[in-house]
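**Q** Some structures are shown below for you to check.
Nothing in this text is a laboratory measurement; each read-out follows from the coordinates by a stated rule. Please read all numbers here as calculations on a predicted model, not as lab measurements. Cβ atoms are built from the backbone, for glycine too; each structure is taken alone.
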Structure I
Amino acid sequence: MAKLPVSSVVHDLPLPQKRRSTLKRRESIDGYLFIAPWLIGFVLWVAGPMIASIVLSLMRWDLLGPPVWIGLRNYETLITNQLVGVTLWNTAYYTFLSVPLNLLAALAMALLLNQRIMFQSWFRTFFYLPSVMPAVANAVLWFWILNPDVGLANQLLRMLGLPESQWIWHPVSSKPSFILMGLWGIGNTMVIFLAGLQGIPQSLYEVAEIDGASWWQRFRAVTLPMLSPVILFNLVIGIIGSFQVFTSAYLLTNGGPQNSTLFVVLYLYRLGFEQFNMGFASALAWLLFVIILIFTLIQLRLSDAWVYYEGGDAK
């Protein structure tokens, strides 16, 4: 019988308890050192400000004098303040229309760009680029396009013999105009859908085609179920983002006309950094947080009925 090398025998022997505890302690220290930059940043820039905003929401503070404790009075004002209701309505209108339209447009674009066509990579890049355009440049571009006098949109309507519009400068058409502007930045959502489409096994389509399934039947029975986790992700992210619309409204209309584009985050900015009412602004921020959290939890709860996970139950 062959003898094992001494080094192998020594290596297989169990380590003493003291040495094992020392190694475990060193691994723990190394782990904390690796996560320390993120942990410090999280405490300083996320957890710390959140805790501070909770405290500020219970105070009256104008940034100039010392804060004064007023309890739940800021939250009571949220119920009676008319502008809060206006901002919630504007934001809800924008969210419930823009999110479904963005998802449909991004999915349709991803389906088209998933086909084998010439210059496929160029088309993908072309449709993705608007989503990485700086927000200020994007707002300036749409300011020119929607200008009621010399804008490209009204020039196109004149050529087609259609009535012109005031776009973002009229209370009726302002929010639909912002929804239209939102379709410009569907590139990120499109790329995620495209990645999901490319992850669907081609064998499923081949089996469905052999069974005589049409394009629509293959899309409904194969594509949508296999893509449902990606749809859920884009839906949740889209709702969170739409409730926080700010840059375009601030730069183009600043809440007008007649407060028709005064969204929650824009009003929050006005309260905190224009009116210096940091306590009320913090209360409004926490109201927005609770609303987004509720909608997210609802989507996650309803996902059990329509989201398919290939590996079975995701829970």
Structure II
Amino acid sequence: MSAYESSVTNLLDRLSAGARVAVIRLRSLGDCVLTTPALALLKAHRPDLKISVLVEPRFRAVFEENPDVDEIRESACAADLAINFHGGPRAMMLTAATRARIRCGFGHHRYSFLYSHKIPRAQEILDVERPVHTAEHLASAMFWLGVPRAEIPRARLFAAPSGLSGAYFVVHPFASSADKKWPAERFVEIARRVRCVFLAGPEDDVRPFAGFEVWKNAPLARVKSLISGAQLFLGNDSGPAHIAAAFGIPVVALFGASDPAIWGPWRTESQVLVSPEGVRGISVEDVAAAIETLKVRA
């Protein structure tokens, strides 16, 4: 028995049948995707609860069609239990606006004095002393609330068919910072060998990928569809890699500054590549070998 199990009261037992739960999940894409295993655990244990997810409009599609979510909102709603997975000032305002009797969030959040109950470190809840994956970190909150310990499932996303014919890889060559980006010309070299569809955001420079199929600034629902039909996903450490993992697509993920133990593909077949020299230390041959190891073709 871990330390938390011997001291905490089961908060979920305090909720009546049909109680309302507000989950505050502001940014980012990967965080939103990796919240869905926690929601699945909660709903499986208490299917009577009415779960609302408060999320930014651009990430709304992460939760669409998910049977574990009863309502998707962009503004505050009344609730009996509020779970804050973000912790920033706006998320705290949304938490307070729920007027929930039970307000929970991780104890390290800057404004945690607003919580009625502070969630301890995931390591304490899971009784481990190692880096925990983000999916584990978020799911640990559910165990602390009273969900029985169980295997943390793969993320859950739902998508319509992509409409593309034939086999293809999805490539996402962008990231939030320069130290996470594999050089564009190396992605191009891989793309010359197989059929690839490139994903890009509205501000991304797609000029290096001229001559290839590029989906730029596509709605997130379409991005989900594209990735769900792929034979493989290749990309830097970024949100689309977590979408691929949620659909069980094999992933080759290239890591620079981030820790793969915390942000690697969750519960899908994958090859995670790192180098002591950073992401630029990963060679084209390394990536080609990783693709070969996963035994996929396009």
Structure III
Amino acid sequence: METAPRSTFMRVVSCLVLLLSGWAQADQIEDGAHALAAKIAAHLAPQERAHLVVRNISGLPAADAIRARSKLEAALPRRSRAKSVVDVSVTFSENIAGYLWVAEIHKGEVEMVAVSTNTVSAAPHRQLLAKRLLWEQSEPLLDVVQQVDRTVVLGNGTVTIVHADKRSDVVLDIPRVRDPRGRLEVDGNTLTAYFPGATCRGTEEPLHLDCGGSSAEFLLNGDKVRFTPGRNTIAGLRPGEETASVCEGMKLVALKEDLVTLLDKNGSTRDQIELSGQITALWPAGDGALAVMRNPETEQYAAYAISVDCASH
């Protein structure tokens, strides 16, 4: 006669255990972030503000690594009027005892906190973003268009076309600017390259482009925009406002220097994907985006296709 009530009681207990476990896991990440933030802050002068460069080389799931980074940034002192910025390298690593979060402040100043290996996602994280390497080179890289049988690459005053084993290059007559930017459009055999203060138009076969001294308009998420002459910005847009519209009301943005973030129509983060360097450009491309980045360690530029699983959002 007591079987049914006891069964119900056990189910309630199991649910409470799972709920408390989820709270404990979240607390471990938050506690670890607060502990490390306090140690980092102890090395900073009142006029200094920390700038985090984070990498995850441990078995910590991507969703937890993103949450840990967010908690760590939130726990650091917010000094909007700080006169100097201090780069802080944070590494999520692990040893036989568990996770080890390491922060290197200034030169040779290292702080560490240990975090339990029980720190795992309370619920499985559905990855909505994926990345695929399209091109890599040592020279500045501005944009890449990949077609079925060829890749067209826009560099700092150059266009490169790779078709099977054949490579063709052309040098463009454009003004040089600091931190160059450029946008590439391919329409059949027609090529158009947009730069601050110049626009180049020509053909893919034969490869030839003529450049004029003005910044022509191009489309960005359906809007007509243009580069500001002599600068590396788009007129009317502030850094960070350049986005790629995807799915229904969602968009890809580069809110942090090495993270591409998927935001829903309410501005909430749905997913993030990390690149191994500073994002220098984020362009709409098909149903996703093209992210260009520079790795400060290897000094290589790379272009990644960022795709979105719209069916799962």
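**Q** In terms of mean count of other Cβ atoms within 10 Å over residues 33-40, which of structures I, II, III is highest? Could you put the intermediate results ahead of the total?
**A** Numbers: I: 9.9; II: 25.9; III: 20.0.
Greatest value across I, II, III: structure II.
**Q** Taking relative contact order in percent (Cα under 8 Å, 6 or more apart) as the criterion, which structure among I, II, III has the greatest value?
**A** Of structures I, II, III, the maximum of relative contact order in percent (Cα under 8 Å, 6 or more apart) occurs in I.
**Q** Please state which of the structures I, II, III yields 1.07 when Rg/Rh (Cα atoms, Kirkwood Rh) is computed from it.
**A** It was calculated from structure III.
**Q** Output the label of whichever structure in I, II, III has the greatest value of distance in nm of label points 7 Å out along Cα→Cβ at positions 73 and 145.
**A** When distance in nm of label points 7 Å out along Cα→Cβ at positions 73 and 145 is computed for each of I, II, III, structure I gives the biggest number.
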